[in-house]
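Right after this note come the structures.
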Structure I
Amino acid sequence: MSTVPVVEMHGISKTFGAIKALHNVSFRLMPGEIIGLVGDNSAGKSTLMKVMTGAYQRDAGEVLVEGRPEQFRTPHDSRDSGIEMIYQDFALCGNMDIAQNIFLGRWPRRGLFIDRRRMYADAEAVLKRLKVDVNSVFQKVESLSGGRQQSVAIARAISFDPKVVVLDEPTANLSAMATERLLETMLELKQAGVAQVIISHRLTDIFHVGDRVMVLKRGQNVGERQIGDTSEEEVLEMIVKGTPQEEASDI
């Protein structure tokens, strides 16, 4: 496996008016690695990932993909470089069916017309790859459970053959069974070489699938640990207290 990070960020800063959302944040993700990104609700986790994917424009710093500097203007730009982000609300169209959602905005075509046969066949193939059990790819998304909708959102991301998938609070509204299946899917994607970032308040999930955990507090890096070298208690302490250096700066 390559020793070059699939994504690397250096000195990322981002402000919204008077609010300093990120300050000099660095981030590194290796091919096939799963990293948990944790912190309180104002830590800057989602903001950092939105900067990485081009949803937000950084004020300072650089983003490198496989060693190449990138300036993503939109999420479509980062998608072209193999980076997908699955948002907490899934961003699905409930009145469309499963296949239409998976290929939304890039429906396969035969000449001037949508190749519906190919679209539905490809949708079934990607769901089979993810071991997602649905009644039919013609089923409307709004009729699906939260876990099934999550699976459709992941299927859409995977259909782009990404190098990186970012999941924002993926288990927040899932049942225990759906959560277990999602974590299994993440491990399967890892085996396929897909690097992943899981933004979550549920440390148990991160410790189940993660290789490394990174802690943000008030828009700054305050700690990073290999999962095998830490505990949920230590990570929770970093989330609450931050580093000794940060505590000293607040005095």
Structure II
Amino acid sequence: MPKTENLKPKTLEKAIIEPAREPWEAPVSSRVVMTFARPDYHFLIRQTQAGAPRYVWDCALREGRWRDRPLTIAAPAVGAPYAVLVLEKLIALGARAILALGWCGSLQPQVKVGHLILPTGARAGDGTSRHYNPQAPDPAPDPGLYDLLHQRLCAAPVLWHSGNIWTTDAFYRETVELVRHYQSQGVLGVDLEMAALFAAARFRGAAVAGLLAVSDELADFTWRPGYRSARFRQARDQAARLVLDTAAQWKDNHD
């Protein structure tokens, strides 16, 4: 039997199974906001007055509106493999611009709980990204969608940083050695989805950008959770509105 390392993809061959819209499936909006934590999901559906859910891979899809623009809320889809499984179906159902709202741990001492991170790229420590982009270890967001989000942040009264993040599949294996490695490279934080979403979206020709609220701190190699704090909730609420505003600002030729 061949060794596992010899089976790692080096080129992007055609897949046996391709995502598709089935005859009984309704389309989604061209604008989608995807999130990964249930509190964020409930906040977003309240903000957009989203309707009743339907489900893709057990992930809820709800149609709502923001600033008089239709959009779909997709959540919760935690972790790179699950998030991309859902993303593939969303794109097959008509999604073209996907804004990802997530949480992350800080790897740098100046990045605190309650700050926001706008990823310029992601170091792919997950297993999903390489199946969509085997030659490039640092998937990046869509430039146009990133610019829209960047413009919104520049005008917002929030503390935020832009730079690379590290995406991992193993929340409980964020070791001192790994944190020190990425920290030394200037990586700002660690999350569970962004690298894979960037890689898969680029492969499929869709636009993805993301915004992360810092929920915990790892910079001194001790876990300092802050996701129950008021400053984190305030930052998450601000991030959610910025993501919704960006989704509404994105131009759809069918509007």
Structure III
Amino acid sequence: MDLIVDAEWVVGLLLASIRVGAFVVASPIFGKAIPATGRMALVLVLGYVFAAPVDAALDLGTLIVAAVTNIAVGGFLGFLTGLIFTLFTVAGGLLDFTSSLSSAQIFDPLTQSQIPIFGRFLNLGALALFFVLGGDHLLVAGMGSSFELIGLTGSIDLSPGLGAVGLNLLSRMMIAAAELAMPALAALFLVEVVLGIASRFAPQANVFLIGLPAKIVAALASVGAVVLLMPETMDGVLGIIRDTFRDAVGGLGGGS
């Protein structure tokens, strides 16, 4: 039995897998949340889904340019659409810093770095919500739109508005992180005010020893309000990711 391999489909599969692979590696959502074996399987499956026949007679230089183009498109989309997701880590970092828990850091396999307790907690909770609400389907659909607008052998035509898209996304991420952590930050601010007043009336008291457990208790008591805000925040994150895909793919332009 002879095995017949269509060279045009093989080339298309390789180029599609290159773009999906760059997206998965650059995305803070897929890049660290899924084990290496799962990422490889995801790249192969999505590469097969988005593959299209490509003229195998193209010269080597054209194929190299196409490969580099797909790496750039996948990496740019993965990083940009995953940027807003880091708001949960930033919000957790704000809580850790104000509650004096930033010194108690643990290793986070998602970011491959040391991360404080609340940052790790909010990050894992956000990741679970993301998959429960179908965020992975949104990312796959967004990748599909990139293949429709920028073909496997297409070109990139950078728009001047891409820089504004990135800056706007960064500012929205920082504002959303502060808003998410605001209930706990307000409680911790009141604790700081009370401790400041106490130190004025009783300067002989060791406010640091009293304030540290007080701030931890206040943080633990108020973090529930932050958790209640997470589903609504995640819904907004999914909408921002959807808009980012539209703006980013439109800004990259190109034709097949």
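Where does the value 0.96 come from, among I, II, III, when Rg/Rh (Cα atoms, Kirkwood Rh), for residues 39-150 alone is the thing being computed?
Going through each structure in turn, the value belongs to II.
Could I ask something else about it? Ranked on percent of Cα pairs over 33 Å apart, which label among I, II, III comes first with the largest value?
If we compare percent of Cα pairs over 33 Å apart over I, II, III, the biggest value is for III.
Only the coordinates and a few stated rules stand behind these numbers; no lab work does. Quick caveat, the model's predicted, so the values are computed rather than measured.
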